[in-house]
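Undergrad: Okay, got some structures for you below.
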Structure P
Amino acid sequence: MDRRLIIVLGPTASGKTDYSIDLALKYGSPVISCDSRQIYREMNIGTAVPSASQLAAVKHYFIRTHPVTELYTAGKYEIEALDLMERLFNEGHETLVMAGGSGFYIDAVCKGLDDFPPADEQLRAELTERLRQEGVESLRLDLKRLDPESYATIDIANGQRVVRALEVCIMTGRKFSSFKTSTVKKRDFTIEKIGLSRPRDVLYDRINRRVLQMIDDGLVEEARSLLPFRSLPALQTVGYREMFAYLDGTASLDRAIELIQRNTRHYAKRQMTWWGRDRDIRWIEMR
């Protein structure tokens, strides 16, 4: 099989953007982003989208392409990414480069997703009301009891994701995580996964400095512009939740920054937990 997809993955702030651009230049490929938040055009600073010079170095796809008002899912990404890759392969590319840290999206491309059950609107409304009244901690405890694997790997600070996982568990009697692993779809291209890692202290320092740079770049102002959309699923993510608390007056700016740094470090740890089970990844320790 001549057609090949190289996926550059790793925790946030590990250096995926620069590494993938170098690979793309080597193979004459664009970079196909696989990030569940960088697709939103209104979310720029807080999602650490590639810089203007990085975007100019090679063609990028799935960067700031969808509005925050659109409900975007891993299932949609699977369809759109596979359609794009088929077109690029047919245009003559033999090797394509994908880069991102969204494990669920990467699994969707590599393995495909089971057909998730349609939403139970009444159950979702009940869980969402619980989220509003009780906070995410109560729902997280239910998820930990029903599906420990999902609890260990999804962003459990993201109320919408916890609600969806619980909804599937309650509706089907199956673990939410089981829908990601039961059937592997065949792809007509080979897949090579390159994982970038760094010593924990180095990675955490990079995360902390990146957050400070986001503040300097205008994260507060970006979050303020997104206040009208704060209840949407796209905004239930690290960086924006903490900034909204600051803008609400319930946290100081220094405290919000500390929380973003801490929660991003926790997210990086969950990313590594997700990929720890994947024996197909070739890990490279960055310096």
Structure Q
Amino acid sequence: MKVAFLFPGQGAQTVGMGKEIYEKYEEARTVYEKASEISGMDIKKICFEGEGIDNTEFTQIAIATTSLAMLEVLKQKGIKAEIATGLSLGEYPALIYGGYLSFEDGIKLLKQRGYYMANYVPKEEYSMSAIIGLDSKKIEEICSNIRSKGKFVVPANYNYSSQTVISGNSDAVEIAMEALKENGAKKVVKLNTSGPFHTEKLKEAKEKYEKELEKVRFNIGNIPVIKNIDGTLYQKEDNIKEILAKHIISPVRFDKAINLMFEKGIDTFVEVGPGKVLTGFVRKENKDAKVYNASELF
């Protein structure tokens, strides 16, 4: 059995997430308390009562703290992974697990990342849509054609081979949705998330965040971690600060991460955090893959 830990991103949040493990495990309580102390936020209130849970400024740190609490319980149970990856903010708990980043620095970075991504976005109307059953190259081509006419829409999340999320100005996303349906998309789903995450619209947020990354020391990791920006493993020579800054304005390549995990012989996938979104993506590529949410293993 070869295990991968998958750490979810924004959209996985639910009111009450982590409460059960907080009440049951001392290790989980310690994580929530330490994260709240470092961040100056009442993370339990965000997670357990839902106060501000859908506000990007708080969502990112809340999901990551829940993931890290689950991770501590997995460690206590002796459950380990050969490889780790995450979706967007999920890359940070993956880097903490892999030994590249300290818990304290990870929490500090996520607090600032959430703040900048929530507050440094051009004041325009945005939307996102999941495109299912159409090749990503065709999606790129159609988005590029719409952009050539002065409208902003781009692929932002490549979730798996048959699902890509597009993001952009609301009018451009509507045009793209119609064009993609006409070009054979099996399903087009408007998402509740509205921010133009992982697009060039967050350029100012990236620039602000670069200054936060300069304050942090990264280490050479001891467990392989897959990068979001290109679906390859972090290498010793990588400039992690540059990669994480670029991550804010670059599409997430979770499709490539899935392919790499299969290539590495991973057969068991554990989602460490709320929900089963990422393991769902894995099952779309291989219905025989063994998938779990961490809470099923406690």
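Undergrad: In terms of relative contact order in percent (Cα under 8 Å, 6 or more apart), which of structures P, Q is highest?
TA: Of structures P, Q, the maximum of relative contact order in percent (Cα under 8 Å, 6 or more apart) occurs in P.
Undergrad: So, one more: Here volume of the Cα convex hull per residue in Å³ has been calculated and equals 122, so which of P, Q was it run on?
TA: Q
Undergrad: Oh, and also: When FRET efficiency 1/(1 + (r/R0)^6) of positions 159 and 215 (r between Cβ atoms, R0 = 25 Å, to 0.05) is calculated for each of the structures P, Q, which structure yields the highest value?
TA: P
Undergrad: Using helix-only ellipticity at 222 nm (-39500 (n - 2.57) for each DSSP H run of 4 or more, over all residues; to 500) as the calculated read-out, with -13500 as its value, let me know the right label among P, Q.
TA: Source structure: Q.
Read the figures in this text as sums done on the coordinates, not as results from a lab. This one's a predicted model, so the numbers in the text were calculated from it and none came from an experiment. Cβ atoms are built from the backbone, for glycine too; each structure is taken alone.
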